[in-house]
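Pasting the structures in now, so scroll down.
Readers should treat all values here as calculations from the given coordinates under stated rules, not as data from a laboratory. Predicted model, so just to flag it, every value in this text is computed and none were measured. Cβ atoms are built from the backbone, for glycine too; each structure is taken alone.
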Structure 1
Amino acid sequence: MFEVGEYVVYGSKGVCQVTDIRHIDISGADKERLYYVLEPLGDANAKVYAPTDNRKIVMRKVISREEADKLISELPEIEMLWVSDEKQREATYKEVMRTCDYRAWVSIVKTLYVRKQERTAQGKKVTALDERYMRVAENELYSELSLTLGIPKNKMEDYIKEKINMV
């Protein structure tokens, strides 16, 4: 069970802070069930209510400083997630994003970075699908690393590039 004040990654909502754990009185909600009250990072006005016993949506603690440093140092070795078929690619990316696995997010970012370089070199535009998943994967990854490392999200890409070049 998570504690009030803890940061978690919750499904497609990304990094959230647990602001309360309580029963809720909302239409359609089980009044006997305990819920986490989550506040998505960067949106103090939003509230997410997640059952404490939920097994459908992945919810995990935010990456630790040690895990973040290890992840960044291992970035060059993390495999890409290459899927040739356009329809299968979207399904695969969608499933990977649902796992809330930061290493899998890196795989998507690496793959789409390479695809972007290849398409640009061929004089082609980046596909809307690739753009969308690149944005989503980078946002999830950079939001979590930013919180853990205490570096502004908009500086994460430069920070990572600097660290990788130093290794």
Structure 2
Amino acid sequence: MTFSVNRLTRTLTVSPQASLLGVLRNDLELNSPKYGCGLGECGACTVLVDGVAARACVIPAAGVAGREITTLEGLGSLDALHPVQQAFIEEQAAQCGYCLSGMIMMTVALLARKPEPTDDEIRRELSGNLCRCGTHLEILKAVRRAAQLMQPVPAQAGKA
């Protein structure tokens, strides 16, 4: 099976019934997507499949052949954080961190579709990602901050 993970083409021999989450964590050692419920309900395993948020625990590995998978490890680096990662740090939106990867990946997908979401849209989008620590207000602030960071910088008039 061949697919792209974080912009690298990977060819693996895995059971077609293996979950994408298992392949990412066990075969590729990408540990940002977490095993939470195993039913696609909690959001801890959220990754992007062709830019769309998806629950890796319920996707069979065979279902992503030929597609682009992005995990938290593929968003940015320590030297150049993705704006959503930067915003979550600035707003201190993590406590235990278990839900964090899923929250960030859902936010990236949301802001790609809707660069200036309302608070209601943010809440609706993240409602399927569970946070047991209660950092919901900080997460909301982080999404708002990320939206600001991702806005294009206006060109200054009169500059040559």
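Below is a table of values for the structure above.
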| read-out | value |
| --- | --- |
| Mean count of other Cβ atoms within 10 Å over residues 11-18 - structure with the largest value, from 1, 2 | 1 |
| Comparison of 1, 2 - label where relative contact order in percent (Cα under 8 Å, 6 or more apart) is highest | 2 |
| Of the structures 1, 2, the one that 11, 40, 32, 13, 3, 1, 0 was derived from, the read-out being P(r) over Cα pairs in 10 Å bins from 0, in percent | 2 |
| Structure from which -15000 was derived, helix-only ellipticity at 222 nm (-39500 (n - 2.57) for each DSSP H run of 4 or more, over all residues; to 500), options 1, 2 | 1 |
